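Quick heads-up: structures coming right below.
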Structure I
Amino acid sequence: MKKRVIVWGTGNVGAPAIRAVLSHQGLELVGVVVNSEAKIGKDAGELAGMDVVTGVKGTRDWRGLLAAGADAMVYASLAEARFEDAIEEVLEFLRAGVNVVTSTMYLMQYAATTPEPLQTQIKEICEKSGASLMASGIDPGWGMDSLPFLLSAISSDITEIRSQEIMNYQHYDQPDIVRNVVGFGLPMDVTPPMLHEFGLKMVWGPMVRALGDALNHKVDEVTTLVERRPLEKDVTAPGMGVFEKGTQGAFRFEVAGHHKGKKLFVVEHITRIDNDCAPDWPYPPEGEGCHAVVITGNPIVHVSVHSEDRFKADSPGAGGNATAACRIVNSIPFVCDAAPGIVHGINIPMSHGGQQIRV
């Protein structure tokens, strides 16, 4: 029988998640939770930018959908501005025995690093209800778990595994996040929230620790490094206005996991609001962005993933969002069969898109 799925959110990740559920042969879309009054009553196909009628209408009554029953819920709501409420919403679904996959709840991505008392709370809820939870991590999550895990098998004498996001955020459709969290356009003497050491370790630290555990080289220290560059000219970004000369125009950070004093596992961001800023830093091989893994060993392995969302061809950042959505949607059957509790993506390496193949 098909797994009955609710999708919460219709934005950058929610819309492609709806499309992925609709095209998955083993899943059935039974509900869509929207976050604005204007979307209530609209068909899921319209909300996802598709020319189809699904019969599933957008609603804000998530408790009603929960009461009607489902096997899984895709949580794609932007949680950063309302984190406590978002956590409680996810826990309510877990209490009801509904499995959850999400791209946003980074505190829940790896059981060993989930802070207390949340770690114990999730464990007790899931043991009682039988539900499981997979939070993919960002950048997107597969770029720092499944992909480097698999690529490590085709190299030898490995001295470093590095995952990269190289992106122009001028095309990222979240103006408030781009300015006030990521910090583009802020004065250079202001450190944006995203680049504080505490935040870097909280969001990306679990990713390097999980990879270290999976590869039997436990991370015993996490360090961070941040570089920033100012804009050398005013830049106008569509939908976001003017970013003034002298304000933050590019940043580069890494979060590194060390094992016995040696830096082994690294997440690196190279992010610009204008391609002319920081010209000496790496650029994507093509387009406006990519996600890459570099294995330093013998041979040295370079894999760069450039994705294009055919529903949003005018948005270079949409491809990465769509891969994040498809990764968690295609994991639903495996998460439903997993043991109760937090499931990390690296623990379901056989997750695949076989039921997405159209014939």
Structure II
Amino acid sequence: MNLDASIARACELISEAGSKGAQLLAFPEAFLPGYPFWSRYLGPIQSMKFTKELIKQSVLVGSYATDMIGQAACSANMHVVIGINERVDNASGTLFNTNLFFGPDGRILGRHRKLVPTYSEKLVWAYGDGEGLRVYATDLGRVGSLMCGENANSLARFVLIAEGEQIHIANYFCLPKADPAGINIAKDIEIRSAAHAFEGKVFNIVSSLVINRSTIEYFDDSSDIRELLSSGTHGHTAIYGPTGYIIAGPMEGDVEGILYADIDLEDAILPKLRHDIAGSYNRFDIMQLTVTRSRHRAVTDFPAGYGSQPLGSVTCGAKLHSDGYTAIDQTSPAITTGETTIKS
């Protein structure tokens, strides 16, 4: 919950990983400036003051915060995927759970906003959009990412597999061992991670948070949460190969550190010959998936003079353009989305 200190820590870790020869570094979910544990353990009214502070400490993409991470990635000549609490400049009460992708030149390749905040997270984060549900082509391979519970969403995972994903980043929060729901999140992460690696024949880099002393002490006036968080960490950090087996790790519990592995993308070729679910091992004449890739917009601009002609009794439709803008078409009684046409 201290953005500047979190950025400094992230830059230290980027530098450390770069000095060890790493070409890609994956951070946990919501690393900047931290995960909102209060949304799980406090009621909405009690949570408000913490969420307000999180908004003040959150990241605006294109600000000094992302500039510093980009500079660190450039200095280390490394690709970086990092989880952030993202605020937007036109909606001061809105946050997204976002993964940012940086290239080795320090530039932002893209971002993915968590599509559906999980359970109590809905008190903090807004629903994401499909703009960043994609794979990014890099000189290391085709890299995609999903956050936490999204890795249990078969459709979201298939989108990335179908785009030729070779390296998957799955970043997670963690839970205290005394979590009242009794969930062993480490085991959940292990199951999801192996499944995606095996089904997609991808390398799955899994990065999980740790509950450390600064997290516990932040809740100085909420002793119940402090007691819960002090019970130890359930988390799981590991790297999986395209057969679904772990090739590095796991690191679990209260261990902090960086996990390293060398990977060879050719190791996925033979497994793909058995089950290439984005290719020969599927029936797209029977089953298809449609994706809408437009960013959330509060206002849609239309050209000057638009709408000046009366519609009368003309049958109208609408077309969804690739940039996400919707325009009325007075001549075509159809709605077009991607390759699908629905007659009105």
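Every number here is computed from the coordinates shown, using simple stated rules; none is lab data. Keep in mind that what you see is a predicted model, and the values were worked out from it rather than measured. Cβ atoms are built from the backbone, for glycine too; each structure is taken alone.
From I, II, which structure was Kirkwood radius over Cα pairs in Å, for residues 69-188 alone = 16.7 calculated on? Working shown, then result.
Values: I: 16.7; II: 15.5.
Going label by label, the one that fits is I.
Tell me which structure, out of I, II, gives 20.0, 58 once Rg and Dmax of the Cα atoms in Å is calculated. Working shown, then result.
Values: I: 20.0, 58; II: 21.8, 69.
Going through each structure in turn, the value belongs to I.
I, II: which one has distance in nm of label points 7 Å out along Cα→Cβ at positions 109 and 133, as calculated, at 2.0? If you can, show how the numbers build up before the last one.
Working: I: 1.5; II: 2.0.
It must be structure II, since only it matches.
With FRET efficiency 1/(1 + (r/R0)^6) of positions 21 and 261 (r between Cβ atoms, R0 = 41 Å, to 0.05) computed per structure, which member of I, II shows the largest figure?
Answer by largest value of FRET efficiency 1/(1 + (r/R0)^6) of positions 21 and 261 (r between Cβ atoms, R0 = 41 Å, to 0.05): II.
Compute mean count of other Cβ atoms within 10 Å over residues 29-36 for each of I, II and report the one that scores greatest. Don't jump to the answer; show the numbers that get you there.
On the way: I: 21.5; II: 24.1.
Going through I, II one by one, mean count of other Cβ atoms within 10 Å over residues 29-36 peaks for structure II.
Looking at relative contact order in percent (Cα under 8 Å, 6 or more apart), point out which structure of I, II has the largest value. Display every interim value, and only then the final one.
On the way: I: 21; II: 12.
Looking at the calculated values, the largest one is I.
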